[in-house]
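Read-outs: derived from the displayed coordinates by stated rules, not from any lab. Quick caveat: nothing in here was measured; it's all calculated off a predicted structure. Cβ atoms are built from the backbone, for glycine too; each structure is taken alone.
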Structure I
Amino acid sequence: MLYTLSITFFTPLLSFVSYLCLMEKALVRTLYLQQRRAMSSEAIAQQSLLIKQRFFESIDLTSVRFLHIFLPILKQKEINTWLILEEVILRYPTIQVVVSRSVPETYEMTHYLYESEQLTLNKWGIPEPIENPATRVAEKAVDLVLVPLLVADAAGNRVGYGKGFYDRFLQKCRPDVVKVGLSLFPPIAQIDDVNSFDIPLSVLLTPDMTYNYLGR
């Protein structure tokens with residue numbers, strides 16, 4: 001269904017973590033959160049634009065009916081996925097954009113068709129849809145998911161914020177759902193404490209490279 005690009009895997013690590021080989025998620029999370037916080041808002045904006053361009057250059061959306069997208073906390077310097085969302089709506093009118101609402105008590109999410117006028121901010125500052133049974137979308141309907149993360153490794157395992165929202169969500173999706181991770185940073189060699197609950201990416205997009213994990 002997807003992929004016009006498959007690129008050689010390993011790229012040099014950021015200089016400040018070039019020694020990483022086997023490292024657990026908690027330490028990786030701390031290091032890359034610090035690195036992201038140190039970036040200027042201007043740099044985040046430019047990197048977000050490059051990731052948006054790479055998304056439309058690398059991913060074939062012709063067979064996608066339901067595209068799930070995470071909405072960013074811009075004050076936390078997350079990748080600005082509004083750029084992708086707005087262009088999908090403009091260029092692909094047949095695609096239904098899906099966004100999520102968090103259920104903090106269970107670390108799960110419910111999913112709804114995107115309607116710009118029906119968003120509120122949750123306690124973390126994430127824009128979320130208002131609950132509406134008429135626009136709810138089942139996980140099995142989703143064809144492609146844009147997955148938030150801090151960094152991934154060379155096998156497509158990801159380090160996020162550690163709550164497991166997306167792992168629980170992806171476990172409920174179809175086996176053929178395409179999982180496209182977005183990261184400001186190139187992958188590290190290996191995350192040490194991967195477990196059976198972790199679901200690897202299909203593709204990783206960074207500002208400089210597309211990493212295709214399918215078939216590996």
Structure II
Amino acid sequence: MKNRAASFWEYLDIPLRGWSRIVLVAITVPLVLSFLFPLWQISMTAPQYPKGLSMDIYCYKLVGGHDGVDVSEINTLNHYIGMKTITRSELQDLDWLPFGIIAMAMLGLRCALLGNVRTLIDLAMITVYISGVAFGRFVYMLYDFGHNLDPKAPVTIDPFMPVVFGAKKVANFWTYSYPAFGSAGLGVFTGGVWVLLAFYLWKGYRTRERSGAGRAAASSA
């Protein structure tokens with residue numbers, strides 16, 4: 001058993017294959033391009049707003065629809081129910097997320113250039129950590145906005161959880177929340193890294209099994 005485990009740990013130090021290095025470079029491209037597109041879009045519709053209201057959340061900024069006017073209009077509506085004002089300063093995770101994406105891109109290119117299976121594991125852990133923390137913080141931000149309502153607001157409603165994914169009706173407003181192209185770029189990179197890791201771990205398992213079977217045959221002979 002000790003020798004079989006040792007063969008697996010030795011496998012982790014094997015350099016990545018050429019095709020997987022190309023894949024790592026390729027999936028880094030949409031990750032970098034995620035800076036150009038919003039990660040998430042939240043929109044609202046109501047009879048008094050036939051054209052709807054929307055805001056796009058990039059990894060570093062908040063942009064309202066209709067030349068930025070929609071964020072101010074949404075904040076005016078939120079004021080009536082006691083919700084906090086949505087501003088760039090309130091979205092504090094946008095202060096660190098760009099650096100997290102840049103770090104993933106740089107580590108992805110480093111892994112493509114110099115990496116082995118062990119560094120691919122490290123990269124996979126970092127991608128799931130940054131992506132998971134960013135999404136978790138986004139969900140918490142929505143929870144905080146929906147539950148910390150001003151009790152002195154003109155209109156009193158029960159605390160609620162704003163929609164994270166999909167559609168939800170609050171009063172006479174329908175709110176829609178969906179990932180955008182920026183999240184797709186982040187997902188392609190994260191998913192691609194984990195697919196590569198799954199392949200190499202499967203190969204490592206097969207290597208260990210073959211090594212164990214070879215030693216068993218040699219000892220029986």
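Starting from the value 3.1: which structure in I, II was distance in nm of label points 7 Å out along Cα→Cβ at positions 148 and 172 calculated from? The read-out comes from structure II.
Tell me which structure, out of I, II, gives -20000 once helix-only ellipticity at 222 nm (-39500 (n - 2.57) for each DSSP H run of 4 or more, over all residues; to 500) is calculated. Going through each structure in turn, the value belongs to II.
Of the structures labelled I, II, one was used to calculate Cα Rg over 2.2 N^0.38 Å, giving 1.39. Name it. Only structure II yields this read-out. Where does the value 4.2 come from, among I, II, when distance in nm of label points 7 Å out along Cα→Cβ at positions 28 and 44 is the thing being computed? Going through each structure in turn, the value belongs to II.
Here distance in nm of label points 7 Å out along Cα→Cβ at positions 84 and 164 was derived from just one of the structures I, II, and that gives 1.8; the source is II. Looking across I, II, the calculation of distance in nm of label points 7 Å out along Cα→Cβ at positions 60 and 204 that yields 2.4 traces back to I. Comparing mean count of other Cβ atoms within 10 Å over residues 116-123 across structures I, II, the highest value is found for II.
Taking relative contact order in percent (Cα under 8 Å, 6 or more apart) as the criterion, the largest value within structures I, II is that of II.
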